[in-house]
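What follows is calculated from the coordinates using simple rules that are stated; it is not laboratory data. Keep in mind that what you see is a predicted model, and the values were worked out from it rather than measured.
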Structure 1
Amino acid sequence: MSRIRVGVLAGGASAERQISLATGIQIMTNLPTDRYEVVLLDPLALMANNPKLTEDQRAHARDLADHSGRVEALPERDRRELPAALQRQIEDAAARLEPATSAIVPAGGDRPIDVAFIALHGPWGEDGRIQGLLDLLGIPYVGSGVLASALAMDKAMTKAALFAAGIDVPAGFVVTEAENARDPEGVARRARETGYPLVVKPVQQGSSFGISMVDRPDQLPAAVVESLRYDDRALVEERLLGTELTVGVIGREPDLVALPVIEIVTRREFFDYKAKYDPELTDEICPARVSDEVARRAQELGIRSHRALGCLDLSRTDMILTADGRLPVLEVNTIPGMTANSLLPKAARVAGIPFGELLERLIAAALGEARAREGAGR
């Protein structure tokens, strides 16, 4: 029996490229080689003519497609802020990358992949676009489809969908680039109405890029400009203080499983890029130090949020337990970090599911769904 050929899609064109590579290499190295043939594929190779990319990104895409052997250097930010072990994983992944072009749309005698495991974070990978391409090509993949991915990536639409489902979300509003330039006083007025302290973040971005904590009105303009560096819309929200919790959900209907709740305690001002990936700066406590009743509520919210967006296979819902007992949902991640020490795999391990087994379950679900569709179409 031939091995299942898994294409782990990693890298891409977002600001989270390097974190995606770390996710991809750990998925690759934790799948048993006797059952899986795993290739690490970079969809950036498909994007050489995309006008929204920088010239350097397009040149990198051409190099990948041409198998030029270009050596990919870590950005200065990552050399400065990421632990050395994580940097080595990223460099190892970059050295193993193959262009997604030939494996996704094979030419000649190339063998196509049987299933895609999407390890892309941020725009171009987590937002439904790569999912749509895979649907078009008929390649099964792990994770949510186009609509759920797009909804979850867009924080404003996530809030709208969750609010419509009766789920508590922070108060706030969206600011566009045009609005910020045309009516800064109106932005300031809406911020006062929302109430300080505030948090300002890009609508479509991950890994805490472009996020600012705003305690005073004079800090707001710079915070909005910083978020708009990463997106053409910024989300301004009430800053909720309390215990930060996150809940992973795995499975498919009707067999959704909420994993044990994780409590996040960071020694930084907030759970920023550096704190997310440096274990010396953040404690991730699982099970969380909350009452059984709060844990149950959090797990129910994880499943409700997963269902409200129409997620598949896996998601991770972040929320805050406030002093007055509120439990608002901050966001839903359809492609959460999937290194062995990331939050969702850590919770799965506490639930008795080792990382390798978790990966195999997810692949089996994607392949099972594909086979079921084939059977229904006959």
Structure 2
Amino acid sequence: MADTTTERRRVAVIAAGGTGGHLFPAQALAEALISRGWKIVLATDERVGGLTQAFPAERVVELPAATARRGDPASAVNAASVILRGVMEGRKALAEVDPSVVVGFGGYPSVPALIAAFSQRRPTVIHEQNAVSGRANRLLAPFATQIACAFPGLAKASRRTDARKVVVGNPVRPEIRGLAGKGYAPPTGEIRVLVTGGSQGARLLSELIPAALAALPEPLRLRLRVEQQARQESLEGARRAYADALIQAEVAPFFRDMAARLERAHLVIGRAGASTVTELMAAGRPAILVPLGIALDNDQGRNAAILAQAGGAEVRLERDLDLESTTGLLSELLSDPARLARMAAAAASLARPDAAERLADLVERTAGGARA
């Protein structure tokens, strides 16, 4: 007869959603656990949309979730009502699935599943991808069995949370993890520039970077091969700027083969979300990072600072960006292959390519300590 306790302990509910920044690390953990024989259930909300198509879950459970607008009491009441409904539905789902562990990756879509797990005294793990503890994780951390994080520093965490944290790194997708250790070849002929924008605040990069690259001296400009993500409304403008400057460029809203593009990039320009910064470390690529200015707790600024302090990136704040200074920085970097190589080595020195396995180890230890 099968050991039903053992079987129960091979089911993990992963609570994540909202953006790829939460889902990509969750997916990396799911794949690591599946390779060890686990079954995965994804708990998320309706915002996740098509991002779940590649998620290796046997079942996806959508739970109502919401967040309150600051200074808006009516919004707070509504959010509490929605979350309560999500918790009740989460309790029913967990009773049916009966997992041995629930793992949350932050953001408000993770809240109902984790509160449901706390109420049923199930073992839980919270993972924080950023150098700043997010608001949902700050709320939930005191009740979690284990707290994992990507970076040694965890700003805005309570003293007790900081003392309990286990640094595992930030899990990255297998195709990105495969870039670790491959090294970096500085440009000798073509110079390949990869520009990523992400879903938030990408218009600045979509419009400024093409103009700045087009303003480079002609001998440098004609060596460029640009691959750029841009918002739909900025696509034609970016393409026209590159064409007028005789720069070979591919401009699209989204690139699915990011690992291949990272591997051939000599310089990456983008935001400083946790996934972006971690993938730069894994690939060992030099970067110019522009933290999202409207981020509530300056999480992107702190993420970027980790890479910059090691020498792996140049960081520019949105308020300091203009065409002249951006063109000047690009000219400096793209004209100095040795500097790019030093930056690449500095980024690679921070990589934790085994983060998914380290987190999977912690999840299994937590599940193994489940209360009877």
Structure 3
Amino acid sequence: MLRKHVLLVHYHELGLKGRNRPKFERQLITNVKQTLNKSGLALEVSRTSGRLLVFAQSFEQGLEAFELLLKVPGVARVSLGEKVSRTLESLNDGALRALVSCEPFGSFRVSARRANTDFELDSMELNRVIGSYLMEHTEAKTVRMKDPDATVFVEIIKNEAYVYARSAPAVGGLPVGTAGTLVCLLSSGLDSPVAAWQMVRRGARVIGLHFSGAPETPDSSSVLVGEIAGALEPFGGLADVYCVHFGVYQRAIALAVPEKLRIILYRRLMFAVGGALAVRLGAKGLVTGESLGQVASQTLDNILAVDTVATLPVFRPLIGTDKQDIIKQAQQLGTFDISTRSTDDCCTLFMPRNPETHASLEEVEAIWQTLPHEQWVEEILRSLDQR
């Protein structure tokens, strides 16, 4: 009798890609295999009828893979169950095992779907027959069609049959590697790691670029950024991380420009470096963690004063996001505890007492032209520290 432990990896957005769909599916298969292989799970992965199948050697191994795959961008839902023979006896037995695995529960329902009309029972009949079997073989359980404690899913597709009750929504989005490469200005704070992951979830390959206050401050923020990259790894991760010792250039800017405009000029140099690195690496744009009005540098006037130095598109996935929502996302990603540790970084170095909130673009451009910014960009690119 056929019986295999299987994970059904469901996706939604990929199914809307028309002629490009096979490309997205192939990338998702590659990413799923890489995620499993990194954890030592060299499992068989195949595609069938709008989903992927991952076969496990045991229920325990399936559970381990289940938790990993929930975090893979492009996966909408993961279900763990069995592939069984297309006989009523096998479906009943598989449904019972699936239901028992959900203990404890007080109520259940059966949700059957027959995609092929050559099976003897239709979907409604399967619900009734399998539900009756489960009632006979479980004590003190009730059927509840709305909000049951457990749902047993039965799917008959072509020549295959699947039964499962353990199912959970995943992160969704698109497979990493289907949307090109971006460079993210990555701090050790809360916002930019979340912004980076938002673009990873949309299929982008994201490279982190961190600006440390070293040598004017300890390089501890670079250590935290390394930990943040590790926390993001299960969720699609960063393709690479580069670190810049930025303190020397901040000191030079602080000595040369009006105090209130320091932050604007710091950020212009960061954008110039990020853009130059993006061109070198073949990236198509920059990513920042800015949220409108959150701090002085993130007003519309100041964003404009910085953006004009960029030669590539700048993506700000958090621009309209509330801080509490950013915190919640950071907690889900596992970066919150890292980002809230106290550390010295470039954001606290040579900060003005009263930063400008509505910078004049003309004034900023004029000051920018007095600085050796092209020379600085070249120096920084030559000395980049790849983590």
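From which structure (1, 2, 3) was semi-axes √(5λ) of the Cα gyration tensor in Å, for residues 133-300 alone calculated, if the value obtained is 35, 18, 12? Mind showing how you got there, number by number?
Numbers: 1: 29, 22, 16; 2: 35, 18, 12; 3: 49, 18, 14.
Considering all the candidates, the number was obtained from 2.
Matching task: 15 is the computed value of percent of Cα pairs over 39 Å apart. Pick the structure from 1, 2, 3.
On the way: 1: 15; 2: 20; 3: 33.
It was calculated from structure 1.
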